[in-house]
Structure P
Amino acid sequence: MKINEIFYSLQGEGHFAGTPAVFVRFSGCNLACGFCDTDHRRGEEWGEEAVVAEVLRHPARHVVLTGGEPALQATASLVDKLHRAGCYVQMETNGTCAAAAEVGVDWITCSPKDAPVRLARIDELKVVFLGQDLGFCSRLPRAKVYCLQPCDTKDAARNAEITRETIEYIKSHPQWKLSLQTHKLLGFR
């Protein structure tokens, strides 16, 4: 597995925002989103035992498999090892790889991009919002939680406008809840 980094922090966004978590950031993705915060050129090969050992160095047992696209590399064997170590495993995926649901994670956060979603199960649908039509969401598997997250364009005025649009959309469509990138707003990693 090519791992970009493993670090301990708080989940900054979505349903589990504020939860202490160990992030296992995989390197590599099948998409190229302009707002991605992962440097896919970085990364080292790790074995499953080494990943689990690094996770267990931290006090939290909530593990977030993220990326890049973790479904390209995460295995049922890794997830089983994490479960046997007492971990709750969340995967953040773009949803293009059906394998995300096949590796046995506890929670799938699907953040779809401009590609077909191939998941049969979604626990949390988290859409990065730029004012686009969300009609496609009705064709996805029913999620337990729907989160709408304003896209960070790195432009303060544009971000404020997108946030206002996001809030208005949620007020008109109350099945959605607001997801903010609190780690960026509060300046933590």
Structure Q
Amino acid sequence: MAIGSTMHTFDVQLADMDRGVYEDFSLRVARHPSETDAYMLTRVLAYGLEFTEGITFGGGISQTDEPAVLVRDLTGLTTAWIEVGAPDAERLHYGSRLAERTVVYTHRDPAKVMAPWADKRIHRSEDIRVFSFDPGFIDSAAPLIERRNTITLTVTEQVLYLDLNGTTLTSSIHEHALA
């Protein structure tokens, strides 16, 4: 018998001063048994840092034609393709052709994540951005995750202040270009 996903709830307060976005929302996040807490937390952070009307989590590992997070307009058209972790070049190529904007949020070393994409054909690679956090930030925050979580995300001048279940951590948000 296969092990099912574990449900986690995140009550989020978002204050993104860089983008002028201030929202309170709740997320129900299904964590697949093969998914690490670090990956799940990066998914939640990507959702918060990209929060806009029409944002949603992708279908997960069962939906290979969707990213971890995506944004759709009112017509159902995908406007933002948001990958998490270390997607392959083919997924970025596909996402970049499908959406106006393609970004990657990674909890890994961005140089190692981007290295396999070198010399690969990726549609509009010059427009794709990779976002990472300070080394050790995600590894420090992941053990704080519980089944029910309270999270405050504050962003100012590309610095993320994360309060997760009463513990506050800080990281710069690093932006890397593919081309």
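Annotations for the structure displayed:
- Which entry (P, Q) yields the derived value 47, 44, 36 for Cα extents along the principal axes in Å: Q
- In this comparison of P, Q, the computed figure 22 for relative contact order in percent (Cα under 8 Å, 6 or more apart) is attributed to Q.
- Looking across P, Q, the calculation of Rg and Dmax of the Cα atoms in Å, for residues 46-157 alone that yields 14.7, 43 traces back to Q.
- Ranking P, Q by mean count of other Cβ atoms within 10 Å over residues 6-13, the structure that comes out highest: P
- Mean count of other Cβ atoms within 10 Å over residues 94-101 derived as 18.0 - corresponding label from P, Q: Q
We did not get these values from a lab; they are worked out from the coordinates using the rules stated. Remember, predicted model here, so these are calculated numbers, not experimental data. Cβ atoms are built from the backbone, for glycine too; each structure is taken alone.
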